[in-house]
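Presented below are the structures under discussion, each in the form of structure tokens.
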Structure I
């Protein structure tokens, strides 16, 4: 039996903070994996730092490199605080597995770019770090995303037929003819959060504001006709796609409630279309969107199967747990991507190792 004690770090496209999970992964003699979550915590970013991240795509190369090192330093401060608070012995930690902050995601142009300097993080914490999990898959011809499905089916496979994560982007994974399939369906929290910014809110709690709006059927039709939804999988979305194809259709300075209501309906329709087309009977939903009661109700309206919402810790930290698992697979010298999911030419062991 092999055991790996990993700190998983996840900072998603919503850019609201860093999720940290400390997990013990076990692999038995039959190569079956199990896990125990020991501690979890979310460290919120300052408003100024969030603004830096949101403007990162406009930075010059030197300023981007400075931000890369700054994120590594912030991650290290958060990790050390987490370790101290939870009284974890550093000598027991095999690895920090860090997703980093996605700045550019253009796999069709041969690259994806996550910043958060792994060397800085390793040096300041004194712990080995693996990051840059996506690049090798892109080099192999894949999308570099999604990577979470390998964890869905090795760690959570007894929970439901399919897995839906509603973060900044909404993605799904399921088995079809014995193969794992996964892809991004549509936006998730990103446009919803952007819409409520003008009201001084960071998110629409429980979907309360959206529930007060009325559907703009003209806008709903425009959103549902976006070309991406007609493309075959594997496929993935990034913030650039939102800026170029999604946001230009929406007015962010007025009709906020109605636009929220319409975007929620759009997300639920796209999710329902995919789940029903694949004849799925149950879906396990995690990510921040799982807390949006109004959105979940709309998904139940359009999806014919059973909706399962797990315990809060899993809802909040599943991606951090699974990126920790990608680190465990790296240490175990096992592939941590799935070609049928990403479209790569072969399974790869993604990640770059940084020694303190």
Structure II
């Protein structure tokens, strides 16, 4: 074989190898995440909420778990007892929310009729089922609860909000521990999969429709932006919104002028980006089979990838807990990582 021909083949081989190398995850100088605990659980951890004392996990067909933050002891719960002594077995728990100030928990159970279950958690050793709430609770994709200043109504004084994306709308309900005042207000972009509230605005992710922004006072539509993929969840840092957009990864959107949001950048994660969380200058994205992505957002408009974690396997959700990252992993349970 002529020497010149061999040189050409060698050059082609080098070019091919270089091309392949560019497809790999970029080199990381250090690991920001160190696995501290792996907590096996029963079922698939679909949702996580955290308060000062516990990590609460919705486990689909595995009920729920309450994990003690001080010693990581797992309390697996598959049923509750009501105040009248009746038993309530958990079915398929998709979402979970906690209002620690009011000692209440909300669960989304989809075993039969999709319902929000209200649970009294005032006694650590005996969680009490209160009742189910139905009506607009079909296909709930996001759920949260928080305390409010007392708001008087004819039915009583409400102390909590149960907010959720269900039946293709974002819904905001008051609750006083026994009575729901459902549909205090509803916004309907056509489909709703996630939300974030600020003092002035309601941000709703609307899958193929993108990100919608509503005025919180009168609920009129202020602005919207179409995004590639299917917008799942949204988090905010100042005037920047971050959207997990399933097959299109992470979108960074300038919402300084909510009437005219502007797409700043897109980071195409592997897998499906379905959940994200922010703490300080860190942003984490769970991306299904793509694992977890950790970004530095010291400059909010310019997220910088600092670690891509794949050892956790298929991930459903992420939450920050002080200087730790809690990951809900389909095949490995709850993984707790120390953040450098």
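Overview of results
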item	result
Read-out helix-only ellipticity at 222 nm (-39500 (n - 2.57) for each DSSP H run of 4 or more, over all residues; to 500), computed value -2000, structure in I, II	II
Structure responsible for 0.60, with FRET efficiency 1/(1 + (r/R0)^6) of positions 133 and 237 (r between Cβ atoms, R0 = 35 Å, to 0.05) calculated and labels I, II on offer	II
Highest-scoring label, criterion being mean count of other Cβ atoms within 10 Å over residues 205-212, among I, II	II
Top of I, II by Cα Rg over 2.2 N^0.38 Å, largest first	II
Label whose coordinates, when relative contact order in percent (Cα under 8 Å, 6 or more apart) is calculated, return 23 (choices I, II)	I
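Every read-out reported here was derived from the displayed coordinates using simple, explicitly stated rules and does not represent laboratory data. Just so we're clear, the structure is a prediction, and the values are computed from it rather than from any experiment. Cβ atoms are built from the backbone, for glycine too; each structure is taken alone.
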